[in-house]
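FYI, it's all coordinate maths here, none of it is from the lab. Fair warning: this is a prediction, and the values are worked out from it, not measured in the lab. Cβ atoms are built from the backbone, for glycine too; each structure is taken alone.
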Structure I
Amino acid sequence: MTINAVHPPESRLPAMPRLSMFDPMFIGIDEFGEHVMLDVVYRNLLVAGEPGGGKSGLVNLAAATAALAANTRLVLFDAKWVELGPYINVADEFIGDEIEKGLSVLRRLLTVARNRYQWILAQRRRKIRREDLLSIIVTIIDELAMFTTVLGTKAQQEEFETLLRGLVSLGRACGMPVIAATQRTSWDIIPASLRDLFGYRCAFHCTTVGSSDVILGNGLAEMGFDASKINPDNPGEALLRAGKRVPYLIKAAYLSDIDIYAIADYAAWLRHPSRTTASSTAHRWEMAA
């Protein structure tokens, strides 16, 4: 599936350097109006909340940032197609509702991670650095539950969860962060063993106290960090748990559909400046045959 990208007029091209995933990613503001920035390149991000709470907005913001970042490649999972679909021409791989393709891509990503760690070991280090010039591979999964409980067979769903757990475990230090989102916040979708691998967790409005704890951590609701108390009529409000810091209120930035497609079209052109349309067929994997 290929979607033609708009070729921006030369007069509209901004004269500015490309973004870098090694720089903190802007995701919104806190309750004091200060910018909220996340070092996504060395952390994984888990986003959850009921429909309409703002979860998709944050996922699209991450996708837009990665699409505009230099030396960055995207691997996108979206069973609905329409949330991350605008970036189909930017992604190295786009997985819709084909779970077998998703399993194949996850296996390849784990092979890439293994090869990278062999290279890092040879450099006598423990993680990549900006000056290594290795591409950052950002994997974004919208609605995780579709791949772990709905699509395919039980065996395929279990394999998907196992492979994802491996990628989330390994990707952080080798420049392969994972951003996953779900509107089903229950222990069968996000077991604690998987949740705790995400250094960043963002909970939008949840329907129950238990759902809030599934994302932010056991017992945090009793301590006052309860996403079920977030006003459902205030989309974008969320509790963010970043590293060792206690959860705090943020307001996630919002991109309209027009914004999203404009960014996606420009990113596609930026990555293929000699073309008027973008191609989704060029996959440059650095794994052994």
Structure II
Amino acid sequence: MAHCIVPAAEEILDKEFPVLDHGFVRLVDYLGSDERIVQSARVSYGSGTKTYRQDKGLITYLLRNDHTSPFEQVNFTFHVRMPIFVARQWIRHRTGRVNEISGRYSVMSDECYRPDPEHINLQSDDNKQGRKMESVDPSVAQEVLALLEQDQKRSYENYQKLLDMGIARELARVDLPLSLYTEWYWQMDLHNLFHFLQLRLDPHAQYEIRVYAQTILEMVRKVCPIATEAFEEHKVGSTTFSNSEMQALKEMLTGKENPLTGRAKELFDSKLN
């Protein structure tokens, strides 16, 4: 099986793509492409044995029907710089392989994340882990930013004082804020990367991780444009229905009322909307 070189991917290799105020994503390396997916699925060697249309049809079929192993043949390595609170959400995707900067060995930088005013929102009334869509009043946003800047500055100044006293780096770092930027090398195969993106591109995901997911999606598109198109068509924004929900759909299509009630009806209605 020949090594896959994708010209569009080579153009962005090792380039930093800015995210948030001090973050970035950089594609360090990739292994495989759309071609590798179809080669793996057909267990064949060489190229040119099938047409573009047939390759696209095969990749779409595989993705739509959750035949995942051919997508695992494609791997990506990213260098990512993000706030610590974003990293702690990110690391829950345990199928990735991570090597993160260590505050035990390195002196951490003083760069912290502060949101743009339009992304400062009140707590959502109906989503315990999310925020409202509307931004707060500009005066409130400025007050929030001032508080964040004040605490971040004080925390880092104390960190520096502890280091100057000779306190071990592993202890001096303990009071640094979650808004501080960290960075890591992150490697993941395409199947699990698509799963990460499906969750983190969802409108219910936190804004600060969504923008990283969107940047990564565009990088993946350079390497595997056919697979990415199929992913966007069949996975992003898609939903699944339970057995009782499918029965409700069938009845509604015949003109009957929705038989679901209570919480089951609320969840069903949210999927339709």
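Okay, here's what the table says:
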quantity	calculated
Structure responsible for 19.8, with mean count of other Cβ atoms within 10 Å over residues 145-152 calculated and labels I, II on offer	I
Label whose coordinates, when helix-only ellipticity at 222 nm (-39500 (n - 2.57) for each DSSP H run of 4 or more, over all residues; to 500) is calculated, return -9000 (choices I, II)	I
Cα Rg over 2.2 N^0.38 Å - structure with the largest value, from I, II	II
Highest-scoring label, criterion being relative contact order in percent (Cα under 8 Å, 6 or more apart), among I, II	I
Of the structures I, II, the one that 30, 23, 10 was derived from, the read-out being semi-axes √(5λ) of the Cα gyration tensor in Å, for residues 97-192 alone	II
Parent structure of the calculated result 28, 21, 10, given that Cα extents along the principal axes in Å, for residues 73-112 alone is the read-out and I, II the choices	I
